[in-house]
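K.L.:
Below are structures written as C-alpha cells.
Rule-based calculations on the coordinates, nothing more; no lab input. Here the structure is a predicted model, which is why all the values come from computation and not from measurement. Cβ atoms are built from the backbone, for glycine too; each structure is taken alone.
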Structure P
C-alpha cells in the first residue's frame, strides 16, 4: 500500500506540473503537424500543386507523427534533465519504490502526453483538411488499440533516448534520429509504395513509426494500400518489447551510477 501511494503521489506531482504548462505543451506538439496539415492538406491541394487525394493519404501519417513525437519528447527531455542538470531523479530514486517503478511512472506520463497530442492534433487537422478528406473508419476498437500501443512505444523509445543522450546533445539526436525516423516512417507515403525500392522497403521495418502509420492508415483510410492490421500491431508490440528491455537496462545502469 505504501508503494502504491508513493507511486500515485509521484504521478500526481507530474500531472500537476504538466497541467500548469498545457499551453507550452500544445504549442510544442501541435505547431509542426498542424502546419504540415495546413500546407500539404489545404494550401497546395487548393492551388492545384498536388492532388486533393494527398490529404487523405497523409492524415494518418500526421496522427502517427504527433503520437510518436509527443511521447518521445514527453519522456526523453524531462528524463535527460533529471539525470543531468537538475538531478531531480535522485529524489525519485530515494522514494520507497523500486527503480523500475520510477521508470514505469515516467513511461506512463509519456503515454499520457502522446494520447493528448493525438486527441488534439487529429480533430484540428481534420477541420483544416476536411474538404479534401475521404475517411472511412474500419474498426474503432482497433484504432483505440493502436492509439494505446502508439503511446506506449513512443514513451518507451523516449525512455531509451532519455537515458543514453545527454541534454546538450538533444539537438543532434533530433537531427540524426527523430527526423530520419519521421521521413522513413511511412508517414507521408504508404509503405506499399516502397515496393519499387525493395531494399528500403525492408530496411524501414526497423522503424516502429512505420507500423503505427500503417496501422492508422488501415483503420482511417482502408481504401489506400496499407500493411495488414495484424502485422502493424505485431510490429508495434515487438518494438515495445525490445525497447522496454533496452530501457530497463539503461535506466537501472544510469540510476545506480
Structure Q
C-alpha cells in the first residue's frame, strides 16, 4: 500500500483530510489517451496519490507531440506512449499500480478494458472516440470526465449517469465525423488536464462541486472561463435509451 506520509503536504497544507487521501489511494482511474491532455492528467493523478491508474492509447511517441506531451522524452520517440507513460509514473511515484493497454478502443474490446475501474478520464483527441466513451459511460454507469481542446480553447464537463445529462445532451452526435487536427499549446493542455484531475479528486472524495450538468469552457487568449448549464435531454439518443 502506498506510504501516506508522501502526501503530507496534501493533508497538512492543501486541506485534504487523511480519510480523503486514503480514498484517493484506493481509487482506480482509466486515462483514455496519453497525449497532451493525458500527460497532464497522469502527472496530476500521480502527484495527488491516485493508487490505481490504467492508461489506454494505441499511439507511439513522436517528436511533433513533444510540444504538449510533457511526460514523454526524446529518448522515447518511437516507443509506445503507454510504455513511456508507465515508465514516467513508476519513476515519479513507484507506489502507484499502473496497468497499460496499447489498443485502439472500440465497441468490441472496450468491456474488458474498463472492468473494475471507478472513473474514466477522456483524453482522446478524436471526437468520434469521445462520443464512444460517452456511450460506454452511460451504458455502464461509470463517471466520465470529458474534455476537449483545440488550439487555445478547451472545455470540460463531468458526466455521471444516470444523474446527469451526457455529451449528446450538450452537443448532438454528428452523423459523420470530419476529424481535424485538435493539437493545442502546452499551457492550454495543462489548464484543462489539471481541471480534469480536480474532477477526479472531487468524485473520489465526495468533496467540492463537480461539473455536473455544467460545461466549463476556457479561452486562453482572453483568460476567460465560462459555464454553460445544461440538463438531461429526455429525447437524447444516448442517455434516454434503456440499457
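K.L.:
By the measure FRET efficiency 1/(1 + (r/R0)^6) of positions 106 and 122 (r between Cβ atoms, R0 = 25 Å, to 0.05), tell me the structure among P, Q with the highest figure. List each step's numbers first, then the result.
P.N.:
On the way: P: 0.50; Q: 0.95.
Structure Q comes out on top.
K.L.:
Compare distance in nm of label points 7 Å out along Cα→Cβ at positions 10 and 170 across structures P, Q and report the one with the greatest value. Display every interim value, and only then the final one.
P.N.:
On the way: P: 2.0; Q: 2.5.
Across P, Q, distance in nm of label points 7 Å out along Cα→Cβ at positions 10 and 170 peaks for Q.
K.L.:
Please compute mean count of other Cβ atoms within 10 Å over residues 146-153 for structures P, Q and give me the label with the greatest value. Each step should come with its number before you reach the end.
P.N.:
Values: P: 24.4; Q: 19.8.
Once mean count of other Cβ atoms within 10 Å over residues 146-153 is worked out for each structure, P has the highest.
K.L.:
Please compute distance in nm of label points 7 Å out along Cα→Cβ at positions 66 and 130 for structures P, Q and give me the label with the greatest value.
P.N.:
On the way: P: 1.4; Q: 2.8.
Comparing P, Q, the top value of distance in nm of label points 7 Å out along Cα→Cβ at positions 66 and 130 belongs to Q.
K.L.:
Taking 23.5 as the value of mean count of other Cβ atoms within 10 Å over residues 26-33 derived from one of the structures shown (P, Q), identify that structure.
P.N.:
Working: P: 17.1; Q: 23.5.
Structure Q accounts for this read-out.
K.L.:
Can you spot which of P, Q the value -24000 was calculated from, given it is helix-only ellipticity at 222 nm (-39500 (n - 2.57) for each DSSP H run of 4 or more, over all residues; to 500)?
P.N.:
On the way: P: -24000; Q: -10000.
Computing helix-only ellipticity at 222 nm (-39500 (n - 2.57) for each DSSP H run of 4 or more, over all residues; to 500) on every structure in P, Q gives -24000 only for P.
K.L.:
Where is relative contact order in percent (Cα under 8 Å, 6 or more apart) largest, in which of P, Q? Could the numbers behind the result be given before it?
P.N.:
Details: P: 26; Q: 19.
Checked P, Q; max of relative contact order in percent (Cα under 8 Å, 6 or more apart) sits with P.
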